[in-house]
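Nothing in this text is a laboratory measurement; each read-out follows from the coordinates by a stated rule. Everything numeric in this text was worked out from a predicted model, so none of it was measured.
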Structure I
Amino acid sequence: MRVGYFGPRGTFTEEALRASAPDGVDAVALPSIYATVLAVQDGAVRRGVVPIENALEGSVDATLDALAVETEDVVIVDEVVRPISHCLIALEELELDEIRIVASHPQANAQCARFLRERLPRAVVLAASSTSEAVRMVAEDGEAGRAAIGNRLAAELYGCRVLREGIEDLAGNVTRFVWLARHDDEAAVVPAGGGRRFKTSVVFWGGGDATPGWLVRCLSELASRGVNLTRIESRPRRMGLGHYMFFVDLEGRADDPAVAEALAGLGTHCEGLRTLGTYPAAR
């Protein structure tokens, strides 16, 4: 089975895939989250793995936007939560005061903001498309005084040195990754039983979002039926200020009676409501 993931090789997403993949997976590195979601939609890969939420920096906007805006055919079928520990990496041994430029994915830069501010105050912080791409660029550039934030796997893959480990701002940093499939794939059919807890992810929006109490009325459909939320996030609808999509994760399966009734009630208040997947909650 071909599985696409947010690459290149050496990303935390590859680590999450390797930790949760069944045997016989053909892992395919893809250049962006958008490319990974679209590869699933187009059938270039059967599954995809992308990050969706970090404990320090919150939701991964590129994943939310791709699922809500770019496709109606891709759904979440599983999730995995992985510890995230960042390393400061360079091609050769450097003292911190020798580093002039440090690069990484914007989420990683943000997760290490205190370290960058206090330990590398003179370094220019640059954004890269992924943590492993930042490490690859440092390795191939060969310029003195350059460093990247990434993981030990990327350092090993690209022949670099780890200067510092555990540079994230807070201990207990974790990222939630999701497995994706097409909605007509067998993986999207959720098996009953098994003693697992389930989650359902939805996105909704509506023309009444500018009226007083609209969001309260939407959420009351869930609360009145005892459906618990584990996450709620708003993203712009890209149609002017003041209009948003709301992403919600719920406890339970979409076909549980209380959840099904709550979503039906929610739909009466909305211009659009989509279920982004029902899947086993991470253990």
Structure II
Amino acid sequence: MDFGLFEHAFMRHALLAGAFAGVCCSLAGVFAVLMRLTFIGVCLAHAAFAGGLLAMVLGLDPLLGSLVLSLASAAVIGPMSDRGDFSPDTAVGIVFSTMLGAAILCIGLLPGSKAEALGLFWGNILTVSARDVWLLGGVTLAAVAALGLFYKEIQAVACHREIAAAAGLPATAIFYAILCFTGVTVTACLPSVGGLLVYSLIINPAAAAYQLTYSLRRMFLLAALFGVVSCEAGLFLSYQMDLPAGASIVLASSALFVVCAAFSPKRGRRGG
């Protein structure tokens, strides 16, 4: 096996970005899986994409536009579901359709070539910049720190929001903070891994971890591990076999899920 990939700066950046993205996306994915909001990743990815496109139309930094619109979308989902008296998944669907329309409109308004705009959605982890790596590292560190400091409160809300509220916890504020964290995660990952890849990194590692444990603490740890392994394995396969990096990472995460599902200790209980 050729380990010459470490000699290239772009591959070192990609490996670091993959590790950070694997951790922060997987942590967000645990919330999405437990709270049955698996569609939120693709919703906020489209919101960040639309925000980046709008910033391009206005001549602003696409990353700033992505952050503003993804956070705005995350902030809308919670109150919309609470006040509309329907499930958060319905609110996610409404916001997703709105952001999809906004993204298509902004693409139509962009003058000249659309290559930069489409690159924002597809992403390219092999062209990740040092700024993107630092941004991902900062988001990952903040996420791990917040999880460590407020683990009990987060656990209560993620497992049962109504009971957490009845126990006197600020369940609504924590729920909205989780949504905003997901929005920040998607935005941080968008320039390097793209909207499509970030969705698979949010769902697949967390779903794989869910197959193997009943413990939330272990689920967080396993999801983060699976996210990192998926990214690094995908990048190794991409380098060794000259394959598209994004597709290799997605398939690696899917293969991990299949293996975990096949050996899941929960299978017998479901069958019973």
Structure III
Amino acid sequence: MEIRLVTFSDESRICAIGQGTWNMGRNPSVRKEETAALLTGIEMGMTMVDTAEMYDNEEFIGRAIGGVRDRVFLVSKVHPSHADYRGTIRACEKSLRRLNTDYLDLYLLHWKSRYPFSETIGAMTQLQRSGKIRMWGVSNIDVPDMEDIENIPGGYACDANQVLYNLQERGVEYDLIPWAQQYEMPVIAYSPIGEGKLKDSPVLKKVAKKHGATPVQIARAWTIRHPGIIAIPKAGTVEHVRENFGALSLTLDADDLKMLNAAFSPPTHKIPLAGW
């Protein structure tokens, strides 16, 4: 199967389904299973592994991927309370130590902070120069702020925006996704099945039956139907990882999209960004 890929500015080509890790590593009784899940996903080609200092699991992630670090596109995030110039650099260095790695492939501002974007961008630029991060981006940042970032010295180098995006939360389709596509900026979609709520949708079940798939796979395939979008579902078991991977081979047709649009209406006006 040919894996659907998303290209970053440094020409990294990353599978359109990655692996989120929110709440992973917290329960010692399932860490072995979670580690197996992450490694299975990486082996299959789902190489983006997403974490954050706020998740309090970077040490677990570092141990889990230690033997395959060179195959992983590793993402972490700076907490907004640390996002001044010096704080961003310190936070990154601490994340690197916890993850037991020399660099991050992508480092994100977790959400808008009280500090000027110029301070955070200055720190991101310095971290790039020192080789501690390859690329930087943002998370939970809406279009007006993205436009401001683009106009700050160095802001043009913003490489990604991670946002809440699923069938129930489609507001970003109105302006943010088109804006990102204009700048060829990947969008990373978290909670692509609404923290599990979408899997019981009768419409998703109907479309899934037609494709011989599961509702989860349909929701994943829908999220990545447009170029430039990466979904990062969490999967704590190998079985769940394999289910996620199966979504990459699905293509929804016009009838499927019409049915899903009828059940989950696309936005017709600007909607405030959901998420953090």
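Structure values in brief
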item: At a computed 3, 17, 25, 24, 16, 9, 5, 1 (P(r) over Cα pairs in 5 Å bins from 0, in percent, for residues 178-249 alone), which of I, II, III; result: III
item: Answer label among I, II, III for the case where helix-only ellipticity at 222 nm (-39500 (n - 2.57) for each DSSP H run of 4 or more, over all residues; to 500), calculated from the coordinates, equals -28000; result: II
